[in-house]
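Multiple structures follow.
Just so it is clear, none of the values below were taken in a lab; they were calculated from the coordinates. Remember, predicted model here, so these are calculated numbers, not experimental data. Cβ atoms are built from the backbone, for glycine too; each structure is taken alone.
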Structure I
Amino acid sequence: MIENPDKDKIAMGKSLPPLPKERLSFLHRLNCFLQLWLFKALAALYFLYLRLVNPPQPGTQPTLTKRYACRPTLETRIFYPRSYNPAQRQLLPLYLNIHGGGFALGDATGDDPFCSAWANRTGMLVVSLNYRKAPLHPFPTATFDVAEVAKCVVADDSLPIDQSRIAIGGFSAGGNLALSASQLPGLKGLIKAAVIYYPIVDFGHPPNEKLDSRPYKGGPKETLESTAWLLDWGYVSVGQNRRDPLLSPMYAGRGELPPWIYMIGAQWDMLRLETQQMIHGLAGLEDRVGVQQEEDFEVGRYKWTLARGCPHGFTHASPGRKKGGVSRRKREEVAQGIYEEAHEWLKKSQVLS
């Protein structure tokens, strides 16, 4: 069990000794190896099937795609808002989006519907980033992929970017990478706001402790229960400090992160507790305990929303399917409400006018 996790987080500026990842048994590692590669293969086939039976809807495709010399194998997907008029030479606020997938699955195409809708909703230039995947590319490869491509995007004179108004966001593993890459030179201080959906922010506690510490027990089956160990094995190398702030943004000081942060947790998610604790620490609300931490808040530059009745990944479940016992219609209603809150919040951060 995770006992009083707040005491060892340094979003408030405290420091802790390193916590190296231990080498687990050969059988555990072999099991993770076989299962993760099988999982990746099945996921690739499943995503291909979805694209065949559910082709992209009109208006959801990127305006253009690019590959930058810093990472020529990674495709960057760029979405202009419908309202943009090139003849006016207007500079647009930039939103960098990072897809999820446990650091091992998927690519940026899975976020096309969100990115196109977000560009049209907010009037922002939305750029969806790719990164290399585990287990062939464990931490910190993805963090540096995101950071380097993001810097190339910002420096791209062919894109109408207002460099004083840059936000970043991501889903699940993408939320982790958004907070991680934002700490690196070239992006730190440049990114003004982050919108983070159900991220993993603390590798300092193993998956079994997180499962045992869930504040709910009678909810639906945990979405990550069968894959958390596989993804931990594939992404975090033996000997890696689990408390490295680039790996676990929970341990980053306030000054290392974007000055404005909006975090969204899912009620039935084993990652919800760490997300909840991190945003409370950043906002100076450590005294809130138990169900008080579930209450939505906005304090200064920090905002927290709990997607009630929703599991991990509630924004991205396949069309027509229930996820964690929640219907597609319910998930969409919750997600759309949160997107609208994020839109209004970005206006307060002055990324949007």
Structure II
Amino acid sequence: MRSRKHIYRKLLCSPYLVLAASFFWKTTVVCAQPTEEPQTNLQAVKQALLPLPMSPHLDEKKLQLGLQLFNDPILSGSEKLACSSCHDLSRGGDDGLQFSLTDKKIPRTLNTPTIFNTNHNFSLLWSGKFESLNELLDAIITSPATMNAKWEDVLRRLESQPDYVKAFNASYTDGVTRENLVDILATLQRSLVTPNSRFDQYLNGDNSALTPKEKQGYSLFYSYGCTSCHQGKNIGGNMFQKFGLFSDYYQDSDKTPREADLGRYNITGNKRDKFFFRVPSLRNVAVTAPYLHNGSIDSLDEVIRIMGVYQLGREIPESDRRDIEAFLNTLTGQYNDQPFVEE
């Protein structure tokens, strides 16, 4: 049986789908401009964009242990890099850098995505290399691009600390093991959701949660065709798409693509996968700059402009970009019932 990633790739690489998307995006913008009361247009898209579920009920002992390990550099090769070094839970789940540093202080080749709401993505990492949190977290411990540790060293360190041994024994009959450590970290990550954004409140029936300008931005987000890729609970994260559908971003920018810019091609080796990436979630996008897989864009306005040109084949006017940006700001949720504060 073919995997769901293979099916998504086949669909998204289809020239007929791209042509159909092109027709949809270009005609929709002409024919579906917002009215003076844009909320009337928005009822049709409420099925495409869904409210984010609240945090699931998970084992509290595992969550406490997971958070302790998340902040402990004991999991890295140098014992100086923690998960929280690249994923700051107080500022949107990333580190605000273009490229995070590996355990050996080498810049990574792709921008670090937020760790929040990843359980609602259909695949993980920009390339979609992993389909499950357990699979990803098992690989992260030993990857030179992240923690760069050896499993035997990590387990030995944990077993040498009585508090960790006691905590593992409280949740698992076999104590400190590779599988149990991965399960602990995966349990924590499943809890990292940011519900109750103002947009979620609006989707749940509170029409006053958005201002008229934000509703106008929402309507434009729909009419320009943004929901063709950014949809569902995570407003993204559920498909692959080519970066540069309508124009060659690298040629226009007079830049030579790096190996990392080839996207899923680096995983599959299929030429049709060049420049394809997992579509990122737009939740908390206002607090997770810089943007794009290469972290090259610092402002929402500029990334909206770039998406218009290269993904939609449109020059989005500044006034429309401002309204769309206002809407995107409503996607900032809450972690542990506390809102993020934009720095």
Structure III
Amino acid sequence: MEDVILEHGAVALLAKWNAELANNEVIEINYRNDTQLATFNIMSALAFGRSLSGQADSSVIVDWIAATAVYIGVSINFKALLRFPFSLFIAPWLAKYKEFVQFGRESVALRRELLASGVSQDDLPKDMLQAFIDAEDPDSKVKMTSQEIQAESVGMQLAGSETTAASLTWALHLCTLFPDALRRATLEVRSQFGVSHLIRYTDCRKTLPFLESFVYETFRYTPITSGFMPRTSPKGMELQGHYIPAGTRVAFNLLALNNRRDVWESPENFIPDRFVDNEEGKKNIFAFSYGPRSCVGQNLAWMEIMTILANLLLHFDIALPEGAVYGPDNVDSNGIPLLMETQCHIVFAPVHPERDCRLRLSRRKDVITSV
């Protein structure tokens, strides 16, 4: 699975940027778009067994998922819009949602054709789609229907691509706001690997503790959701001195949790070092939740985020373009760099990505042997 992640993630991005740098010393990229397309292609390859690898084709999936998110939200919260003539208002989103579902249906059919051809188990793709096809209920031994497999694949694509893309967007935005942290992460990566090395996730876990801490602090400082995940108490209980009657809906706010002063020192500041050699501190990060309902794709997300960031820092120097609105010098009254303006649909994402998610990219000019 890691080979698929690298192929459509770090390797694809390096190839794209190197191609653009072939005749230019410096290029300007939109890291929101580039990382979004990479993570969407990764999940498409894993969930559907195929990807739309071209830039134009890749953006089709981005449109599908954005439209699906809006359509599902509208259909749940504004049911009147599902009836004519109000349904005309959501028709464009519905059309893209149907295209997305059809893509999933075709993907399952193609895999079933491959299985029917008698291909050996060793030659079958090692992806989520095959795992869904092979899965069976432990008691009844019944396997999922094609429609159920299609639904699971669509769900994985929805849940697993935009969340990781948003995390990468915030990580790179914070790199531009806190140049000292960027410098340390870059030095760490370049002191460990030569430019001919493709950094894998095992490399990251073994040798890049500061970059990992940088990502943990990104999760804390700029969580991609509010964390408002309600649960209903099955019976009366007491929480922190408050009695909660049975049937009460209880939720938490991730932004508030990440800024509690009794948990975090100076929570208003971006301090990656708070997680270096601090396993207990890492347990206070709720980005993937905990328990039986924790995110099933957290290892996948970590693999994508770490390998893309590490390989980017290994090969390229990055800087803000001239005239950037947000940077280390655009600060609030406390001297803390301002974050770019956001909006929340599925996740917190930039309002103006074409303006605020731009980087100047050039091939690295230094050879670093130690931090």
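Quick rundown of the values:
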quantity	calculated
Structure from which 22.1, 68 was derived, Rg and Dmax of the Cα atoms in Å, options I, II, III	III
Of the structures I, II, III, the one that 57, 47, 25 was derived from, the read-out being Cα extents along the principal axes in Å, for residues 91-266 alone	II
Computed 0.05 for FRET efficiency 1/(1 + (r/R0)^6) of positions 171 and 251 (r between Cβ atoms, R0 = 30 Å, to 0.05) - originating structure among I, II, III	II
Among I, II, III, structure where semi-axes √(5λ) of the Cα gyration tensor in Å, for residues 147-202 alone as derived comes to 21, 11, 10	I
